[in-house]
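Computed from the coordinates by the stated procedures, all read-outs in this text should not be read as laboratory data. Quantities reported herein were computed from a predicted structural model and do not represent experimental measurements. Cβ atoms are built from the backbone, for glycine too; each structure is taken alone.
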Structure I
Amino acid sequence: MQIEIAEAGRMTQSGSSLLRLIQNNNMPVLDLLVRESIQNSLDARKMGSKYVEVDYLTGKFKSAKLGKELEQISDSLNQKYGDGEYDYIAIRDSNTVGLTGVMDYKKVQNNVYGNLLKLVYEICKPQEAEGAGGSWGIGKTVYFRIGIGLVIYYSRIVNEDGQYESRLAASFVENELSPNAMIPVYDGMIKRGIAWWGKATGENSTQPVTDEGYIREFLDIFGIDEYSGDDTGTTIIIPYINEEELLRNNRTEYTNDQEEVIIPFWGTSLEEYLSIAVQRWYAPRLNNKHYQQGAYLRTKINNRGIALDSMEPIFQVVQSLYNRAQYVHDEDILSDNQNVHIEEIHVRNTLESQTIGHISFVKVDRDLLKMNVPYNKPEPYMYFNNEIRDTEVNRPTICYTRKPAMIVSYENDGSWVSNIPSSGKDEYIIGIFVLSSYNKLKNSPTPGTIEEYIRKSEMADHTSWGDWSEGNYNPRFVSKIQNGVNKIISREFSVAQETSKPKVNSGLGKMFGDLLLPPEGFGKGAGGGTKPVNPDSPKGKRSRFKFAIDSNGIKYLSDKMLIPMVLETSTKKKISRTGFDMLIDSESKKIDINEWENKMKMETPFSISEFRILIDNIDGSKVNEEDILSDGNSVEIDEITFAKKESKNGTCHGLSIFSDEPHYLKMKIYVTVKLERRDVKPSFVFEKEAE
C-alpha cells in the first residue's frame, strides 16, 4: 500500500498530541479499548438487526510480511523487528454497516463525512445519531495506544450502488519528536507523526484499497478471514502489542491479610481480561434479549462465546438489576432474592415527565456471588476494578448508564454513595441507575432529551457524568440523580454508621441535671430562662454556626419529652452537611447507642420517635416549610435531606442533614424522645459544620 504523510498546517493535530487526547490515564487501556470498540460497533449496527456481534481475536504474525506492504516504513520496521513473530489483537464486528461513506473528501456534502472518513482519517468528528455512544470523536485514539501506533482497518459494506465492496486502509500515529520515529519527512516540511496507507490517488494522497485479491492476501498475514456472503462489518487489527504490558497497565493492586499481592485470574491472561472487561462495561446489554433500545450484544473471545450462564455472577446481578429498572422480570439470578428494590427518581419543573430514571438495587451475599468454596470467586470490587476502601465493612457500589447500556462507572466512593450505609463483610449492596432517555427537557435553550443532555456531560472516555451550564441554564440533573440514589437506598438500608466528623458535646445531661428527666408526675413545661446553647462560640462572640438545644422550649409528658433544637448559619458559613447524635450519659462516660445495645446487651432507655422540622429561611429566602419524619427513614424539603440515624437494632438515635449544595439556613427541629426509663439521662452531640 502507498503512503500518505500528514502535512503540517494550521490548527492540526500532531501524533504526540493525539496519543494524549483520550484524557484518561487512570483506567486500564484494555478497558478503554473494549469500551470504545464495542460502542463504535453498536453505533454502526444494521437497521433491524436483533444483535451486533463483536469478536476479539489474538494471534501472531510475521513482521517482515507486514513490513513489505507499508511503503516508506518497511526498512524501519525490518530494522526494529526483523523477521520475528509478534502479537496482534483484532476487533471484528458483524451485523453492522461497516465503514460506509465517501472515500474522497471532494464528495462530502453537508458535512456528512460517513463512518470511513470519521474513523480512519478524521479526529473530533462525533456520532450525531441520537442515543449514540460517542460524543467527542476522540475515543478512537485509544487504538493507537495499544501497540506501536499502527492500526489497520478492513471493512465490507454495501455501497451506494447496492453492491458489496471491501475496503482496506492503515494509519500510523507516533510521537514525531522521538528519535526512533519511523514516518519520513514529507517534502522538507515539519513532521506531524501521522500517516495513512492505501491506494494512491495523487501526490501524497490515498484512499482505501478495494481490490478483493489484494485484501485477501493482506489478511492472510494475520490469518484473518474475509467477510463473505451477505456479511458486512469492520475488522480493526492492531499489530505489535505487548501482552504483559497491556495487562499491567493501570492495574489496581489488591492484597490479602498477609499483605501479599493478589492478582485475579484475568490479570495474567489477555483472553480472560477481555472477557471480564466486556462483562464489566456491557453487562446490561450482553446476551440480553430483553434489551429495549435496539440490538443486544454478542461477543466471542478467540471464537469462545460469552454465554449468559457463563457470565460472572456479579455481572449477572448487574444485568438483572438493569432489566428490572426497565420493568422486565424474567427468571434470572435474582429471581429468588426478596431484597430487590426498584424506584423512580423524580425531578421537578425541568422535564416533561418528572421521572428522570430508575434506581434498581439489591443486597446480595457471598453464596449468590459464588465467593465461597468450591468456587472462590473474587470480591465484586475486583471485578469492578475498584479499590477496596474498608476491610471491616463493604461499601455499596452504584453504577449508572443511559441508552447505549454501557456502564459509565462503578462508584463506591463520592457523591453517588456518600450517604448510603455500608454492609457487613458477607453482604454487598449493588445498584444501577438507568436514565429515562426519552424524557424531554423543559425550559432549555436547546430543546432535546435528557439523554442528549447527559451525553454531552460525559468526557471523551465516557467515565463520568457531570452537571454543565448553557448560559444561565443549569438544571443540576446529575446532582439531583445522585441525591435521589442516596436518599432511596439509605432509606432502605438505614443501619447507622458512626460519623467520623468532629463533634461538639452540648453537655445536655450535665447542664440540666435532674431537670432534664423530672420526677414522676411532673407536668407541663420546664422552667428557667436559659437561652439556646451554642457550645461552639466563645463568650461574647457572635457565632456564624449554631446548632443547639433551646432549653426554654423543653416539654415533658408522661412517657416522652419534646426537645426543640435551633440550627442557624450565616451568609459567611454555608453548610452542606450536619446532624446530631443522642448518647447515654452514664456516670463514667457517654455511651453510644450501638455500644449500649450490642456490647453491653442492654435495652435502650430511650429513643427518638419523631422529628418535626420547620425551615424558616434558606439562603436568605423565606420558605416556611414544615414536615414530620416519623414512620419513614428520611424526608426531603427543598432539596435538603433529613435522614434518621438508627442502630443495628433499629433504635433511632439521631439525625443527618445534608444537601448537594452548601446553604445558609435557619430552622427549628422538634425532637420527640420516647422514655422507657428515668434513671438514665440522654446527652446530645452536634456535628460541626462541613461545607
Structure II
Amino acid sequence: MNPVRRPLGLTLIVASLLAASVAVVPAAAQEATVAPPAAMVLENVPKVAASLAERIAKYNEFKPTSYASWHPTKREMIVSRRHNNTPQLFRVARPGARPELLTDYAEPVRSAQYEPRHGKFYLFGRDTGGNEVFRAYKRDVGSADAIPVTPDNRRVQDTAWAKASGELLYVTVPVGRQGSNDQVVSTVSIVDPSEPEGARLLAELPGGGWGSFAFSHDDKQLVYTEFVSANESYLWLMDVATGKSRRLIDKTEGEKVAYGDAVFARDGKGLYATSDRGSEFRRLVYIDLASGKETVLTPQIDWDIDAIGLSLDGKLLAFVANEDGSSVLRLMRTVDRKLLAQPKLPMGVIGRIEWHHDSRNLALSLSSARSPSDVYSIDAKTGAVTRWTEHEKMEVDMKRFVEPSLVRWKSFDGRSISGFVYRAPAARFLGKRPVVINIHGGPEGQATPGFLGRNNYYTDEMGLTVIYPNVRGSLGYGKSFLKLDNGKLREDSVRDIGTLLDWIAAQPDMDASRVAVVGGSYGGYMTLAVSTMYPERIAAAIDIVGISNFATFLERTESYRRDLRRVEYGDERDPEMRKWMDAMAPANNAAKIRKPLFVVQGKNDPRVPWQEADQIVATVKKNGTPVWYMTANDEGHGFGKKANADYLFYAGVDFLNTYLLGAGAAVK
C-alpha cells in the first residue's frame, strides 16, 4: 500500500480519457461544445468544441496496468488500472487472464497488499478528493465490504507487514496543520488488521520524514529511514518489543549520505540497502550490524540503484539500475554475490518490483515509449519472462508512436544537461516544428523515456516536438548534480532552460519562435520562472499546481512535509532567505509575464495549496496578459479523476492550438 515511500517530488496524475463520457452541449447557431465536470471552476477558459474532443478520442483509451501485490500462496496477483473514472484494483488469476474488478470507488485506488501468511484478505489505501490523507482499509477475499484499519483524519505515511505474526505496522501523521512553526510527530503503531481497535503504540518520532519500515524475518527488529533531504538520510533500528531505537550510522560533519530501501538479510546479521557513501551514485551495499561495516556490492555500476528486493528465502537480490533514465534489472546470489544472467526484458522504465513467497518469481511493471505499463514476472530459475497483462488493441497504432532520443547541451556554466526529445514525424509535418518543453516536478524527480499516453497526440496529430529536460537538481545524475539547485541556487535550474532555448534555436527542425513551456508542481514553478526570466523567448506557458512564491508555499504546505522542503528550498523564517524568496518569486515578478498563461489547480492540494495559483493569476491579469484558470474542487496535486483530466487535456490542446500553433501548422 505504502502511499509514500520517499517524499521525492511528484509524478503528475494524468488519467486516461473515455470518449463515451463526453457530455455534448449544443449551442444555438454555434458548434456543439463539451460541458465541463460539475466540480470544475473555469475562468476565461473557452468552451471546448465537441469536434476537438472527437479528434482526440482515439488517444483517450489508454489503461496502464501497474503491479500491486502477489498472493502469498497462489501464483496470482492484484494489479491497478483504470476502471471508469478512476484507477482501481483488479485480480489477475494467471498470466493472460482477464482482470477481475475488486474495487469500484469514486476515488482512485492504486495500491494493495495481501495479508502475508494466507492471503485471506488484502489492504488498500484511499484518500478523498486528492487530499492525500491516505487511510488503510481491509477487505476479505470475495467480500465487497471494507473496514478501516488506521485512524480517521491522520495520513498513513508508510506500512510494513510482520512476516511471522501477520501484524501490520503503520506510520501516521496529523493533517490540516499549516503553521510555520508547527511541530509534527509521526506515530508508529502495530495492529492485527482484523481487530483495528486493538492497535498499540510502538513509538513516536519527531518530524514527518520517517518511512521505508521493514521487519526482520523473526519480527523482533525493524529497520527504517529518517529522510532529511534528497542528499541526506539515515538508517535506524528499532526493537519491536520495547520500541527503543538507535541510529545505525551516526551523523557526521563531512559527507552527507543518502540511504534507502533497507531490508534485513535472512539471518538478521546485516542489511541490504542503497547508499551513496563515497560515491556520486546510490549503490547496492551490505551493512554488517555488528561492526557497521558497509560493503559495496555493485562497484562496477556508475548509476543509481533505484530499487532492490530480497527473496523470502534470502538467496536472491533483485535490483534496478537507472541508466540515463532507462531501467536495467539485475539478479544477484547473496551467497557469493555473483550476478546471474540478465533477464531479457523489453527496454523501458520499470516500476515496482516484488518477489513471490516462492522466492522464484519476481513481479514488475514495465512501460516504454510504445507500450503503456504492463505487468511481467521473471522466473529466476529458468530466466523466462512471462507477460501477465497486455493492453487491449486500440484504434491508434502504438507501434508508430515516436521514440525519444537522448540529447545533451551545455548550460551557462559549461555543465552538460540532458533531456529526452520526441520529434514530430518529419514525413508528415513540414518545416521547423513548434516545441513544447515539459519540465518534471520534484525538484528531485527525473524525466524518463516511458509511455506518454495521450500526450502522443501532441507529436502525432499536432506536429509538436516535445522535450523533457532533466535540469540540475534532477535525480539520476549523481548527488553533486542533485544539490546544484538548493537554496539560493534555485534560479540556476531556470538558466538551464535558457540554454535549452539556445539549443532549440540551433536545431534545423525546431522553430525557436514557437516554444511553449509546461510543468507541474516544481515544474510549475519552473514554468512560471521561465515566463518571467525569458518572456520574449516563449509563446505560451501552462502551469499545473505550481509554486508561485516559495515563502508563501512553505507557510501553507502541510506541516508533515514542511521541514523536508525547507532543506531543499530554504527556510522562509530566516529574514535574509525570506527577502531572497520574495525577490525571485514569480508572483512578485509577474509583471514580466507577457505571453499567454494557463494555470491549473486542485482545490484540495496539500502540497501546493490553491493560494499559489490564485496569487499568480490575480497578478498576471493586471498586466492584461491572457490567463486561463482551471480549478477542480474534487482534486489535489494533479488530476486523478478521468472526467477532470479529460477536460484539462481538451482545454490544454485548445490553448496550444490558439497560442502556439496558430496559423503556422503545416501538415503533409
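Hey, mean projected area of the Cα convex hull in nm², for residues 236-579 alone derived from one of I, II reads 21.1; which structure? Traced to structure II. So Kirkwood radius over Cα pairs in Å, computed for just one structure, reads 28.8; which one of I, II is that? Structure I accounts for this read-out.
Computed over structures I, II, distance in nm of label points 7 Å out along Cα→Cβ at positions 340 and 564 reaches its largest value in I.
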